[in-house]
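Readers should treat all values here as calculations from the given coordinates under stated rules, not as data from a laboratory. These numbers come from a predicted model, not from an experiment. Cβ atoms are built from the backbone, for glycine too; each structure is taken alone.
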Structure I
Amino acid sequence: MRTLLTITFIFLAANNYSQNQKEIDSISFKMCDHLKGTSESNDTLRVNDVYEKVLYPFLSKVPPEKVDSIGQTTYFRFQRNCPEFREILNRLNPPKDEVSWTESEPKSNITNKEIRQFKKTNKFSYFEVDGARTQVEIKNGYWNDYFTDGTFSKLNYNWISDEKFELIFIESNNVTRSNFSFKGDQLIYKLLDKKEDHYLLSVNIAGQNNYEIFKLYFK
């Protein structure tokens, strides 16, 4: 899934808090509930209110040596677990490549022949929000992302229907991906159409009714 940009702060510490995953997700959901209940019309003020009322009180109870790492992960899990927050980030930092969103599952116009062509292709690319181009290699049942900073992500790659496949997160040494996803997290992709140089796909975080439509390039 494409990178989502930060808007107020980024923590810069190591990824060393697997024992805190349930607590971090619990706080991220509380942040999302608070965000949905804010009355401010200004997006930045709404997010700042979430930080002041929910995030900062949580971090005040964290051991000082863990504040940066747990704060960083909580921020990215807030993105993952809260579609409303992702919408704010996309308004404040519009993606460089064409992307759209819908709350209902998009219809597929892909043909069986085009699906077969997709399955025979093992190298793709896509654009991050900031315009960086990430390379994809599919090999031996794994989907590997290679980022412009030299980092990578590795996910299980499984077809679950004629036009849908799932990616299950395994590991990453990329700061954003390693904090956005926990091991075992699932993303559902759906092939929608084929164009001259790309496929059009939707991606959905399992359990959410929010679909991002993006381009996956094969040239």
Structure II
Amino acid sequence: MVDKKRGSYNKIKKNAIRPGSLWPLVRQFANQEAKPILELTKNPKINAHHRKALMNYLVVRTVTIFEMFLLNEAHRLAKKDRRKTKKLFTHIQTNASIEDQLISVYSFTKLSDVDHVFSTLLDKKFLAEIKNQSIQYAPDYSYEPAHIPYTKPLHNNWDFVCKIFELRNGIVHHNRLVNFAKYSEIRNLIGGIIQFLMCSSTVTDQN
């Protein structure tokens, strides 16, 4: 259970807000970074140290894209419905908008915070909705330009995909570098997060 937060304003978080849809950012990341780098890691001739560095870069970048996308979605929904947003706070400051305070005090690289925020804003269990959406979406994943080919469907790969946040924190804060022995593991990890964002876009656009 995530506790309500006391309102606060973080200018750095505010600077992450972008006008319009964030989906082009996801598509650009998938096609210009994730897919080319994954192809490199699959090459048996690549130096082992270089392969490891590329994998760790992808883990960190993928979580960054996840955070940017959901932070902006939360900001949009909070601005649209301030009544629901108030339920996420014990106290709200008067020197910043409630949507700016929301993104300032909740973490969008922590699934418990993500679930709490979006479940409150959408009046539905967010992570459960993502899983259900994946079941419906799975046959059509391959038609999306951002999809990583042959990625295992998110709902069949959920626990593994959710480990990316722990892996990212280990890389960033504790210098614990990851090294996947199988190409399919790094592909399913990165591709699974992109599928999560595909499903998230559908779930949030319904409101």
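Looking just at relative contact order in percent (Cα under 8 Å, 6 or more apart), which of the labels I, II belongs to the structure with the highest value?
II
Rank structures I, II by mean count of other Cβ atoms within 10 Å over residues 59-66 and report only the one at the top, that is, the highest.
II
55, 36, 28 is what came out when Cα extents along the principal axes in Å was calculated for one structure; which of I, II is it?
Working: I: 55, 36, 28; II: 58, 38, 32.
Structure of origin is I.
Given structures I, II, which gives the highest value for FRET efficiency 1/(1 + (r/R0)^6) of positions 51 and 115 (r between Cβ atoms, R0 = 41 Å, to 0.05)?
Comparing I, II by FRET efficiency 1/(1 + (r/R0)^6) of positions 51 and 115 (r between Cβ atoms, R0 = 41 Å, to 0.05), the maximum is at II.
Of structures I, II, which gives -9000 when helix-only ellipticity at 222 nm (-39500 (n - 2.57) for each DSSP H run of 4 or more, over all residues; to 500) is computed from the coordinates? Spell out each step's value before the answer.
Numbers: I: -9000; II: -19000.
That value comes from structure I.
Taking mean count of other Cβ atoms within 10 Å over residues 35-42 for each of I, II, which is largest? If you can, show how the numbers build up before the last one.
Numbers: I: 12.0; II: 14.9.
Result for mean count of other Cβ atoms within 10 Å over residues 35-42 over I, II: largest is II.
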